1. Quick check on the output: 12.8, 34 is Rg and Dmax of the Cα atoms in Å, for residues 13-60 alone, derived from one of I, II. Which one produced it?
2. Given a computed value of 0.90 for FRET efficiency 1/(1 + (r/R0)^6) of positions 77 and 93 (r between Cβ atoms, R0 = 30 Å, to 0.05), which structure among I, II does it belong to?
3. Out of I, II, which has the highest value for volume of the Cα convex hull per residue in Å³?
4. Out of I, II, which one gives 11.4, 36 for Rg and Dmax of the Cα atoms in Å, for residues 37-100 alone as computed from the coordinates?
5. One of I, II was used to calculate helix-only ellipticity at 222 nm (-39500 (n - 2.57) for each DSSP H run of 4 or more, over all residues; to 500), giving -13000; which?
Structure I
Amino acid sequence: MRYKIWNKTDDLYAPSGEKFTVAEVLSKQPLANVAKMIICDAPINMGVFMEFEQTKATYKQMGVLITDVMIDQEVLDAITYFEEHPAPAEPTSEERTAAALEFQSMMLL
């Protein structure tokens, strides 16, 4: 999924297909008046509507390589890359136990 910063001049479309004018969005989402908002870069652009700085901090805490010198689009690209290429899942404790028991069995042979 690609993201972009809402320019506060384009109308937005909800996943329901409903169109929201700029005035409607700003009245229903007051934070959008003062903050950068992330939207989808797609025809249904309100599938995502997140405040930029908090989203950036959250993804940085999750391990996304975001630096203070990145421009906004670089941050959005890093988030997109992270979502499209998730880190491999850590093995569960049951999987680790099973692997250890299998190793012990192999060593006895």
Structure II
Amino acid sequence: MLAGDFDPHAVRTAKQNVRANKARHVAVTRMDVRAWQPERKWSLVTANLFSDLLIEVTPKIAKSIARGGRLIFSGILPRPGSRSPCRLGKRRLSVERVIRKGKWIAGVAWRG
């Protein structure tokens, strides 16, 4: 499993959580999702990104998801002028479900 974040504090915290939960085979690294080059395909990818960044990197994320795989996306705060996560459908992903809780949006998309 690969986990990454641009924020060094978030990376440190994730590494501490991996150790505390005795999770195996989890690599946590500092990364810029814009520069990320997926080296394989996964059946499940999660992305906790702002909406505009999610839309920007979705083509790259879609390539990293195996056929029939899922993307769980979260961390989206709708704001005037921001693009909708429902646009993922234009990026080879079909949005199956969008969940709104308070001001936050999350959801699940499928790659056919």
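1. II
2. So the calculation was done on II.
3. I
4. The read-out was computed on structure II.
5. Label of the source structure: I.
Here, each number is a calculation from the coordinates, and none is a lab measurement. If you're wondering where the values come from, they're calculated on a predicted model, not measured in any experiment. Cβ atoms are built from the backbone, for glycine too; each structure is taken alone.
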